[in-house]
Each structure stands twice: as C-alpha cells, then as structure tokens.
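Peer 1: The following blocks contain the structures, represented as structure tokens.
What follows is calculated from the coordinates using simple rules that are stated; it is not laboratory data. Fair warning: this is a prediction, and the values are worked out from it, not measured in the lab. Cβ atoms are built from the backbone, for glycine too; each structure is taken alone.
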Structure I
C-alpha cells in the first residue's frame, strides 16, 4: 500500500512552501512515519544547486524506505522553499516544529540559511546537520551542530588555502593579491580566511573590498581590481555574481596570474555550459568530481539514479557538486539512528560527535565546531573548454583537480594566460 505525501498549506506564515509531493512512501504496517523537516533553496540565487541537493535527498528517502525504513518506520521528508532568503528561515523551522511537529530537523543549504536557524535550534536543543555552511558554528559553538561541507576544523581559510599555496609554489612567486567578496555571510567568511592565508604567505593585499549582494554590474568592480595589478585574485561570490565577474573579466581581458578561489556557482553544469570557454584558466573550489581516487562505495549507484531523473526535473544533469554531499548528509543521520535505536536529539548528537561514518563521499568524522575532522576542499582548473555543450562537463577532461595532491588529476597550469 502506498500513500502520497500531501501538500500542506502554510499561508498563515506567508511561506512559499509545499511539503514533498514527489514520491509515494510505503507505509510498513501501521507505523507512523519518521518525519524529517528542513528548509531548502528551491528558488532564488541558490535554487539550481538547492534543487540538485533535494533530488539526492529524495533518492535517499526512497533508498532507506526500500530497506525497511528506520526503527521499523517509514521515513518522510518535509521540506520548505526558503527562496534563498535568510529572513524566511526562523518561520520555516517554527512551522516545522510547532505546527508540523516533525520528529527531527536537518539543516538546509548554504551558510546564509543555516546561520539564522541557529538561535531557534539552540533554544529547542535540536540536532542540526547542515549541508554546506562555512564557519556557521564558530560564534555559536553549539555542540549539537554538524555540517557536511568538507572544510575541516579551520573552515574559513580552507576554501582558499590550497589556491594560495599552489600560487606560492610557482616561479616567480606572486607578491600581491586582490580580495573581493559579496557582502553576505558565506562570502565574508571565505574572504576572512583568504585574508588570513594571504598574510601567512606574506602577500601584499592591494585590493580588499565587498560589493552589495544585489549587485548586477560587475564591470566597475573588475576594473577597480585590475587597476591595482594584482598577481592573484581571490573572488568570494554567489552564483549570479560569479557569472557576472567571469564575463566582466573576459570583456576587459583581465588576466592576472591566478584567479578564482571561492566562487559558488562555477560547480553547476548549467553555469559552466553558459560560460563555456570564458572559464578557461579559472581555478576554483569544488568538493567532488569523478576522479578515480574519489570513486567511493555507493557513489556510482547514487549518481546513476540521480542522472536518470535530473533531466526531467530541469536541474544539473550530473549532480557532482551537490548530490554526493546531500545524500551523505542523510546517511550520517541514518547511521546514527540505526546505531542508537533512538530519535532523541542529544543521543544522536553524542553518537555523531564520537563516531565515523561510511558515506558516498568517503569516511566522515566530525571535529571542532561540528565541521569535518579533516579538510578536503578541492581546487579545480578549467581548461580546453571549446563551446557551450554541457556534455563536456561529464568527465574531468575540461575540469581538472589540481589540489590537494592526494586527490589531484593534473598539475596546475600557471600563469592564467597559459591555460587560456
């Protein structure tokens, strides 16, 4: 017997949200489902990535129910569209806990949407496993917070550490650096880390500015950076900004020795295809690509399921950036519930703090502030892109992992001009 997940109106809170209607959930006997609630960016600037993550999470829901659910009960995901808008977050989680009365909550996607949930999460003493939040818990220091981003125990510098260290190995070594960031939580955190990395490597910072998060014209920003003639440029941006900055740099023929670093969006296949050859030479962070060294158990099966469904949903056809970590996020919860035979938040959090987890992104353990115990931020260089065909990005031929060495598929081409 199957029962569809129904839509629930949340008009009283003014939330543009629906419960998950996408999959039927098998009801095992008369057991009530374990209801897991969370927010997800399905619209707005982070919508393309959020919808990619959500498909992977729905696949996890199907997989776990096919195995009999958890604790003999089916699992049901209840999610709300946060519209990439931090102001929606407190209302969404209040609705999930007080009206929907979900059994567990999970964190959504992105720093800007995790941070505003923290006061309520802490007040209710809930377990909270976020997806890709950078340094969210540095100030809160909440013991029941965990996050799937592979930034490691020192999260802010991690996004640009490899980027800058690669540059410092070149001959001649760079001496100057420009830093530019959106005036938003993730970008500011990543730029704080880049500033720290620059100082450690004795780089002279010749430009260090923020731009408004609603900026649309990036030509003046790139022009101002170019005027300082930096050797390397670290950009900390969100998807619309990342596109605008790549286009503006190309139009101005701005060619520092290395550029990129912490740009959200350049991992998404549709954005990569949109920019096409304009990306050649850019080097930027990522978390997973199909390099042989990262063929972890279960990853191929999960991505096969994802890639069969993604085209019909109009989302990233390959899902390399969001899907592995989004699936692994729920694997951590699944393994904690199975091991403890409990849904109690403190019991689950205690187990997660002390345990190792086998996931589709490899073995995961959590350390300081609930971040990964070890950092695994990749640096990927685009090269040889010929046109705007998305199929180019199915393999690593045009997007090589250049750092860290343990996961690299090719060496860095330096300076930028040579990779163009």
Structure II
C-alpha cells in the first residue's frame, strides 16, 4: 500500500476494446475488471446540491453542474483504461434514492412519499442515512437510471455500465407494521418488482452493456441493530426472493450482464455492518440468479476466508448462467493507494478458491454512494476524486499482472 500521489503521475493503461486487442496487438486481459458505480462528487457539485436545497439555484442549474462532473468522470475513467465507464453517479441524489428524489434533503420528492421514513443505515461513526416513507399507492419511479445512460452514451467512447437500486431497498419504504389504507403490502411489492424490472430493462435499451444491482442492505439485514428496527426482522431471505422476482423476468443472455453488488456500506469513509460475519450473507447471497457479483473484500481482516466462501457458494449454473465473482481488491474508504503488485497477489490468492474463468476484480464499494460526502479521511472530495482514479489504474494493472502469472 502507498500514499496517494499527484494524479498526473498515474500512468493510464492502453485502451483495449471489449473482446479485441490494442493497436499494438496486446490481448484483452482475461481477468475482467469493473467499477461498482459511484465516484466522489466535486466540492463544487456538492455546493450546488446545497444551493438547490436552499432555493438559490434552479434544478436546471443543478443539472448543469451535474453534467460537468459527469463528463469529467467519464473522460478520466476512459484515461485509466476502465472497461466499462459510468458518470460516477454525479447526477444522482444517492445510489438508493435516485428514483425518488432530486436531493438527499428531499427537494424534488416523488409523489406518494414523505421525507420522514425509517433509517436505511446507522454508520459506525454515528451518522445515519434515511429513506423516504410511502404514504399511498401506486408506487412509481420518478426517475429511471436509463436517463443517465442516454446522457453518458453521448459522451463515452467506451462501453457504458449503470448501477441501479435493488427492489429489496425499495421494500423498506413501506411501513414495517400494518398496511397502508387502500394499498396492500403485496400490491406495493408487485409495483416495486415492475418498476425495478423497468429500470434495468430501460438501461439496456438505452445502450448500457452492463447493469449492476446495489444490494448493500444484504449484510445489514443480519446486524439486528435495536436503533434500526428493520434490521431485526430477519429479512435476508425476503430480500433474495424479491430480487429473484425481478431477475426471473430476464433471459439467460441478459442475466449474464446483470450483476449484484454487496458491501458493508461506504459513506463519509465509514461503514455500517462490517462486524456482521460475512458467511451469514455469502452462504445465501449467491441464490440470487445474477450473472456476476461485485463483492467487498479488500477491507476484510481475513480476505482468503472470503475468497473461499465465494468459491464454495457461487454457482457454475444459476438457472443457466455462470456466476462470476468480481472480488474487491481496492478500498475506497482509505486514501492509501494500493499497488498493482498488491492487487495481483490478491487475485492470485483468490484463484486458489475461485475458478479463474469466474474471477474478476472490482472495488469494495462505490467511492461515494451519497451525493453529499465530505470524505473526511481524505481531507476533501476533490482529493478523493484524484485518489479514486489512481486506485482504478492500480486495479486494472494488477488484474493484467495476475492474468499473466496465472496464464489465464
């Protein structure tokens, strides 16, 4: 591990078209890499979110700042050699709330929602994040992630991916106790499945080549935090079943390019459920019939144990698809930049337990899943943004080195 260096010192890798070779004839790396989704928002964009909440600028002015940050994200990701590029979620209030509200403070909240919902998570540093509360039906998305894909396709020269929120996160909008008059829980869940399917499908139609579903609530479901009542309801299997209701609507070919991301949280350089034994999740999560998984691991105390769990539980045949394990080899919560050699060594170790043809590399979490994130361990979101790019370069180069050593 090394300290961050100035961004201009980071050496971009050759740009390699998917399934092909570089102009110099270099082969595409057999061990694939993929970004989870988010990148730190520039301080200027975060200030614009606040000004919009305060009524000092219009939504159109906020969107202009979002567009600037999105273009910068895509251009910088392409320079790293990242296989699939995203806008780093610069246009989203958060990974969880983009369909529902323009900002985390609730400005631009969708119909049939109030801002006083239950906590999604209470983080180890004491701060929390809150969801809206459903007040009536029908449940409908206000914004689909395909809107971001359409804009990103106009900028990107490389393939585009998009992260979307899970139906299980949306499930938490409904009150834990009782039912809403005139809108039953089952009807709500049916509407959630419809909206989540539409979100994924519209992303593919807009030109995304990969779509990953954020499932950070999976590990949190086993925490049983008395301050956060939903965590004590033993909801993990309900979450898995609901995600499969969505995935069952997609073909085998489509599901090969639909992923699931899991982590113990990653906000303000803090986590919410890292103390939960990982086997409580990984013994069950691979029952979700997705084609690939983006799995936090770099910040785990016993990384080889996680590789072993993934090797034992991931499926060669999940209703027709092989499950690929993209292991987290980069820690977005730390300002220390991993070396390519470190990444290589982790992937070589992982290959002892996971077939190399079903092994990939990713980051533990999105680099900044919520739009207001000061990145306190880094000192500023702008510095964290530079660090993120250096870490991505190390991941890509490390995967290349591991591929060579493993003879993939």
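Peer 1: Here relative contact order in percent (Cα under 8 Å, 6 or more apart) has been calculated and equals 22, so which of I, II was it run on?
Peer 2: On the way: I: 17; II: 22.
Matching structure: II.
Peer 1: Now for a different question. Here mean count of other Cβ atoms within 10 Å over residues 174-181 was calculated and came to 12.0; which of the structures I, II was it taken from?
Peer 2: Source structure for this number: II.
Peer 1: For FRET efficiency 1/(1 + (r/R0)^6) of positions 54 and 190 (r between Cβ atoms, R0 = 35 Å, to 0.05), which of the structures I, II scores highest? Could you put the intermediate results ahead of the total?
Peer 2: Details: I: 0.90; II: 0.35.
Comparing I, II, the top value of FRET efficiency 1/(1 + (r/R0)^6) of positions 54 and 190 (r between Cβ atoms, R0 = 35 Å, to 0.05) belongs to I.
Peer 1: Quick check on the output: 16.4 is mean count of other Cβ atoms within 10 Å over residues 222-229, derived from one of I, II. Which one produced it? Walk me through the numbers on the way to the answer.
Peer 2: On the way: I: 16.4; II: 13.6.
Structure of origin is I.
Peer 1: Identify the structure, out of I, II, from whose coordinates mean count of other Cβ atoms within 10 Å over residues 182-189 was calculated to give 22.2. Walk me through the numbers on the way to the answer.
Peer 2: On the way: I: 22.2; II: 14.5.
The read-out comes from structure I.
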